[in-house]
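Read the figures in this text as sums done on the coordinates, not as results from a lab. Model, not experiment: these values are computed from the prediction. Cβ atoms are built from the backbone, for glycine too; each structure is taken alone.
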Structure 1
């Protein structure tokens, strides 16, 4: 995966095929549809209870530590496990799993580049029916990694910071204020630039190569030195 700046964050379908039976590996599908999972999924994969790992009270926020712990343990993720996440939504929800695990200090996690699209297109092995029950594991959340987290206060301070870029990755209609998506207010954060997240992924559901990604985000004013806030 020489086309990526950080290939260690990803795995390809061929690699995963060779490592399906590795001890200590947990495969999680961040699914939207349980029926789709039962109709066909990666052998040994477990299905996440929901695709976002958000809190039961703060429903727009990442699940607090104890709720995240319960969620992760329910799919067999322990602190000593290598996790590979995949989805059917162009890497969006698998990347969320990657982020939440890093948020709670577990960096031994990778995203299956291209997700189910690449797995099924490559005629890799497929299992059907419900997921196998997860065994007993312990996930111990570490202190929150605030370096990868933005907040309202951080975002407000970035509005007038010339070294910061505020990046709105929602749909154009949301950015323009034509669609509120159930939010209390329409529009975007003052000074934000727009590029929808889906533009970072090719038609094959794999992340675009690093040169293409830098060309896209460069138009937003993002450089390797930029402080970037994404929402």
Structure 2
């Protein structure tokens, strides 16, 4: 019972992490480079992302894009083997609902980390050496600013486990989160314990990957 739903939950979490990484890091980098008006936009988006509950956002997305405009399916998750396009479309709304708050956090963390790195002396040396701004930002500054961003992503990925419990129930997705809710309602203690064990294992694996990422991004960590 747990294994059949684990894949669904992991798919939702991995898709959300990919969206959060691309959108959050991308907007954070752009904000740190351009500053000014872009910083105010990032602050506004961050406040909105953190203020809006994911279950309310999920209901609004269903009402707008599924009921009114019929762009995406309202409920369930289409199997990839039956329809890859349908599978992708069924992931869009729950991923957006789950990713809104993490994107806000990653945007601000990336912007602050990048701003600190771009003010460093080695960045001025690279500019004086004639390197292009694109090369400086993407190859040097982003790598040096990535450690705090990876830390935040690891924490957010763990927090997504709690978010999946809500989002899976809003969108009627058959994952571990919806199974946990139904098991609690039925007072099915073994299933609740099984879900807790699976969530614990996911947290351990995530922390392991974060530590490995530290070693890949920073030689100092590997030496220590």
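A value of -25500 was computed for helix-only ellipticity at 222 nm (-39500 (n - 2.57) for each DSSP H run of 4 or more, over all residues; to 500); which of 1, 2 is the source structure? It was calculated from structure 2. Looking at mean count of other Cβ atoms within 10 Å over residues 8-15 over structures 1, 2, structure 2 comes out largest.
Determine which structure produced the value 28 for relative contact order in percent (Cα under 8 Å, 6 or more apart), calculated from the coordinates; the candidates are 1, 2. Here the read-out was taken from 2.
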